[in-house]
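Each value in this text was obtained by applying a stated rule to the coordinates, not by laboratory testing. Keep in mind the model is a prediction, meaning the values are calculated, not measured. Cβ atoms are built from the backbone, for glycine too; each structure is taken alone.
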Structure 1
Amino acid sequence: MLALIQARSNSRRFKNKILYHIYKKSLLEHVIGSVQKSNKIKKIVVATSKNKSDRKLVYFLKKKKINFYKGNLNNVALRLVNAAKKNNAKFFLRVNADSPLIDYTLINKAIKIHKKNISSDLITNVFPRTFPSGQSIEIIRTEVLAQNIKFMSKDEKEHVSKYFYKNNTKFFIKNFKCSPNYKYKHLKKMTIDYKSDIKKIKHLINEN
């Protein structure tokens, strides 16, 4: 399975957050490290933009020898489709670059469900959301996303899966829910949106 980590530097709430260092590693490296724990992921690609705002990020990716793809800044759907097609992936796992503690066991679970439901368009754990934010997993069929970009609004192109959930009757969507014994069930938020969020999950990053 191909994992696409969508990343950009122009976050309004916390600029360049993906390159912010926590325990001598950038936020992005923590995300990549968490995804790498899954033995079912064959390749990880950071899907970023061609924009001037992401030049520093691209330089960082080259320096660290991290696979990346540069595409449209605001049309994230098209960026992901092109990144997936470039890697000959019929499906891809989508991960956000602000989720340093993305759980590899959930990645493995999603891939296992995907293999049992190979005709699905979307495997997800956010329809409805029962996991903390920062533990969102989606496996998307590349061709279905490609075919539907022309129907998406500007907002839906940026927030890729919104269109699928809004028009759920048109697609084969398989959702999995949080179990009562899930280790992070008690938490609501595990994403880094603001600089203040780093303090809140620093101890969790240290534990992992």
Structure 2
Amino acid sequence: MTEPACRLYLVTPPRLEPKAFAETLARALDAGDVAALQLRLKDVDDDALCRSIDVLRPIAQAREVAFLMNDRADLAVQMGCDGVHLGQEDGDHAAARKLLGPDGMLGITCHASRHLAMQAGEIGADYVAFGAFFPSSTKDAEHRAEPEVLEWWSAMMELPSVAIGGITPENCAPLVRAGADFLAVVSAVWNHPEGPAAGVKAMNAAITAA
């Protein structure tokens, strides 16, 4: 069975209690195809981050879902994560690539910039993330991207692209058709009115329909 051309990439809510969230996460990951889970917690200390990783990483990895740490390559390596996602201001990207070694996954936010995406590829990123494509309730986006950047990237490069920013089942079709390899989603899954499992099903159905 071949994998779909575009897959779902989940990002956690910015605040969660790991033990309470564990069952919710398991149900969501069991509801349909999910390629990766990024742990993105804000305003928590390292102890809280490590506790969350200890609880949530095994749930993802047992389902062959890549478990990525936001911002912190050091914790990703220390805690057995599959990789890290870095923003443009999140440390030294080349140093993170070296720290992760050949097997650790490195993703880099590139906003709407072709130049930044080319730079990310040159230092050995495993994927580039473009966005925000739509307004988001999770993060105030300074940069807006258009589907054309995905079309250009997929035509020019083999390195996978992630689309992020306010993506829902209702608006994702142009991004899938433009060549996004992954759709990064927060609210459309975790805030789905019928629950996160229904959110995963809805996103996968929309990706297939696109």
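On FRET efficiency 1/(1 + (r/R0)^6) of positions 94 and 174 (r between Cβ atoms, R0 = 35 Å, to 0.05), which of the structures labelled 1, 2 is highest? Please report the intermediate quantities before stating the final value.
Working: 1: 1.00; 2: 0.55.
Once FRET efficiency 1/(1 + (r/R0)^6) of positions 94 and 174 (r between Cβ atoms, R0 = 35 Å, to 0.05) is tallied for 1, 2, the winner is 1.
Please compute distance in nm of label points 7 Å out along Cα→Cβ at positions 14 and 54 for structures 1, 2 and give me the label with the greatest value.
Values: 1: 2.0; 2: 2.7.
If we compare distance in nm of label points 7 Å out along Cα→Cβ at positions 14 and 54 over 1, 2, the biggest value is for 2.
Supply the structure label, taken from 1, 2, corresponding to helix-only ellipticity at 222 nm (-39500 (n - 2.57) for each DSSP H run of 4 or more, over all residues; to 500) with the calculated value -10000.
So the calculation was done on 1.
Taking 2.2 as the value of distance in nm of label points 7 Å out along Cα→Cβ at positions 70 and 102 derived from one of the structures shown (1, 2), identify that structure.
1
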